[in-house]
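I've put the structures underneath this note.
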Structure P
Amino acid sequence: MRYFFLIFAVLVLVVIGVAGRRGDLSRNRPIQIFPDMKRQLKLRPQTPNGFFASGLSSQVVQPGTIAQGQPMVVAGKEVYPFEDAPVNTGKVAGATNFVELNPYPVTSGLLARGQQRFTIYCAPCHGQTGEGNGITKKIGAMAVVANLHDKRIVQLADGEIFNTVSYGKLNMQGYAPQIPVEDRWAIIAYLRALQLSRLGGVDDLLPATKAKLK
C-alpha cells in the first residue's frame with residue numbers, strides 16, 4: 001500500500017510541475033477543471049469574421065446609438081471618461097506624477113457640492129471636520145482613521161488625494177464606482193477649504209478681508 005501512495009504522490013507532483021504553472025511560466029493556456037467563465041469566446045478587433053456581412057469583427061456604430069459616457073467640460077475642453085487626462089487619473093497625462101492642483105476652478109458651487117458629497121461619503125469615517133473622529137471610529141468599527149489635517153496629508157498633491165479617493169488605501173476602500181469624477185474633485189476642493197480653515201493664517205486672507213480685521 002505504501003508504494004501506491006508513493007507512486008500517487010509522485011504522479012501528483014509531476015502533474016503539478018508540468019501543468020500547474022501553465023499560463024504563468026509559459027504561454028500555454030492553463031488547465032482548468034472548473035473554468036468558471038474566466039475564458040469565453042470573443043471577437044478580436046479587426047479580425048475576419050464571417051458572421052457579419054462586412055466580414056469583419058469590428059462594426060461601425062449604428063444610427064441612433066447612445067454613447068456610454070458623456071464628456072466632462074474642463075477648462076473649456078471636452079474630456080471623455082476613457083481618456084488619459086489628469087481629470088480622470090489625477091496624474092500628468094502620459095506620466096506617473098500626480099497633478100498638484102485641482103483641474104476644476106474652485107467656485108462656491110464646487111465647494112457646496114464638495115461639502116454635500118463629503119458629508120455623505122467621507123464624514124462617517126473622517127468626521128464632519130475631517131479629524132478622523134467619525135461614527136465608525138466612535139462605535140469601534142474602525143480603530144484607525146486618518147486625520148485629514150495631518151501635515152502629511154495637507155502636503156499631498158491634489159492628484160494623489162484623488163487617486164486615494166478613487167482606489168482606496170490601507171483600510172479605506174476605493175470610491176470610484178460610487179462617486180463620479182466631478183464629485184471626487186469637488187470633495188478635494190472642500191477638503192482643502194477645511195484644511196485652510198484649520199491651518200490657514202492671516203497672510204492667507206485677501207487684502208480686503210485682511211483690512212477688515214484690522
Structure Q
Amino acid sequence: MSRIVVTRAPHREVGIVNAGWLLDHPVEHESHLERRFIMVALSCPVVIDIKHQPFSIWLGPDDTHRYTPDFLVTFDDGTQLVVEVKAEVFLEQEQAKLDAAKWHLRDMGFPFLTLTDKQIDRQGLGSRAILLMRYGRIAFTAAQALECKQLLQKHCAASASVRELMELGASEEIVWHLVAAHALRVDAGLHMNVSDSVYLNTKEECCDAVFRTWFGIV
C-alpha cells in the first residue's frame with residue numbers, strides 16, 4: 001500500500017489508500033481513523049468496493065444543511081451501505097445531524113451506519129487490518145495461489161488452521177495474502193494467529209450483517 005498525502009487546507013491532511021489486489025482505484029481519507037476504517041473494511045471478506053464522500057444530500061432548505069457521508073461500501077451481493085466514521089468523543093455533538101442523515105438516506109434506499117474508534121480499533125482490530133494490508137501487497141503467482149487453495153480443498157475439506165496449511169507446504173505469507181485478497185476468509189475478529197481457521201471465501205446471504213459483525217456489532 002502506498003500513501004499519498006496532499007494538502008487540501010491548512011487544518012486537513014488527505015491520504016490515499018491503494019489496495020490494488022482488491023480495488024481498481026484508490027480510496028481517499030481525511031484522518032487516521034478513516035484510514036484505519038478503510039483497512040478494516042477491506043479486510044472484511046464481503047466488501048468489494050469503497051468510495052470516499054460518494055455524494056451529498058440536503059438535510060434542510062439551504063446549502064448550510066448539506067451533508068456528505070464519509071463512505072459508500074459495496075458488498076459482493078450487490079447491496080450497499082453508507083458509513084459515517086466519527087471519533088467517539090465527537091459522537092454526541094453530531095448525533096442530531098447523523099440521525100437526520102439516517103432518515104434521509106433510508107428514504108433514498110441506503111442503509112446507514114456510524115462507526116467510531118470504539119468499533120474500528122476494537123481489541124486491536126485496526127492494527128491487525130494494517131498488518132493484513134501488508135500481506136496483500138506481497139506478490140504471488142496465480143499458480144502459487146491456486147496451489148494453496150487446492151491444499152485447502154483437497155486435504156482439509158475447505159477449512160483448516162493456518163498452521164495446518166503450513167504443515168502441508170503453504171507459506172504463512174501466501175495464506176494471509178489470500179485472506180487479504182478475499183480468496184480465503186477468517187472469522188470476525190481477524191486475530192491473525194497461526195491457530196486460526198481459514199476457509200474458502202463463499203457468497204453470503206446477508207453481507208450487511210457480516211460487515212456489522214466484522215466490527216463487533218451484533
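Read-outs: derived from the displayed coordinates by stated rules, not from any lab. None of the values given here were measured: they were computed from a predicted structure. Cβ atoms are built from the backbone, for glycine too; each structure is taken alone.
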So if we calculate relative contact order in percent (Cα under 8 Å, 6 or more apart) for every structure here (P, Q), which label has the highest result? Q
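Kindly point out which one of P, Q the value 7.9 was derived from, the read-out being mean count of other Cβ atoms within 10 Å over residues 40-47. Display every interim value, and only then the final one.
Numbers: P: 7.9; Q: 23.8.
Corresponding structure: P.
Could you tell me which structure in P, Q was used to calculate Cα extents along the principal axes in Å as 63, 37, 29? Walk me through the numbers before you get to the answer.
Details: P: 93, 60, 31; Q: 63, 37, 29.
Corresponding structure: Q.
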Between structures P, Q, where is distance in nm of label points 7 Å out along Cα→Cβ at positions 16 and 80 highest? P
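When percent of Cα pairs over 17 Å apart, for residues 96-175 alone is calculated, the result is 53; to which of the structures P, Q does this value belong? Each step should come with its number before you reach the end.
On the way: P: 53; Q: 66.
Only one of P, Q returns 53 for percent of Cα pairs over 17 Å apart, for residues 96-175 alone, namely P.
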Comparing structures P, Q by mean count of other Cβ atoms within 10 Å over residues 48-55, which one has the largest value? Q
